[in-house]
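Peer 1: These notes open a run of structures that come right after.
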Structure P
Amino acid sequence: MTTREEWAEKVYGAAVEKAGEREALFATSSGTPVQPVYDPSDLGGDG
C-alpha cells in the first residue's frame, strides 16, 4: 500500500465517514477536476 493509499484510507476516509463529503466538486477555472491530495508521483518523471 502506498503512502497516498494509506492516507486516503486512514485519514481522508475517516474524515469523510464522520462528516460526509462535500457535494460540490472542486475544479480549476478550465474545468479540470481537483483531487483531494497530490504527491510527487503526480508530477511524473522522478518526482
Structure Q
Amino acid sequence: MNTLILVVFLVGYVFIALEHSTNINKTAIAIVTGSALLDLVYGIYSQ
C-alpha cells in the first residue's frame, strides 16, 4: 500500500512540475491526486 501511495504521489508531483508542458492546471492535478486517488488507494488497502 505504501508503495502505491508513493507512486501516485510522485506521478502527481511530476504532472505539477510539468504544468506548462501538459497545459493542466496545478490545482486540478492536486485535487485529483490528493483527494481522489490517494483517498481511494488508502480506502481500498486499509482493511
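Rule-based calculations on the coordinates, nothing more; no lab input. This structure is a prediction, so every number in the text was calculated from the model and none was measured. Cβ atoms are built from the backbone, for glycine too; each structure is taken alone.
Peer 1: Could you figure out which one of P, Q the value -0.79, -1.06, -1.07 for log10 I(q)/I(0) by the Debye sum over Cα atoms at q = 0.19, 0.28, 0.29 Å⁻¹ was computed from?
Peer 2: It traces back to P.
Peer 1: With helix-only ellipticity at 222 nm (-39500 (n - 2.57) for each DSSP H run of 4 or more, over all residues; to 500) coming out at -20000, pick the structure among P, Q it was computed from.
Peer 2: It traces back to Q.
Peer 1: If you don't mind, another one. In terms of distance in nm of label points 7 Å out along Cα→Cβ at positions 5 and 21, which of structures P, Q is highest?
Peer 2: Across P, Q, distance in nm of label points 7 Å out along Cα→Cβ at positions 5 and 21 peaks for Q.
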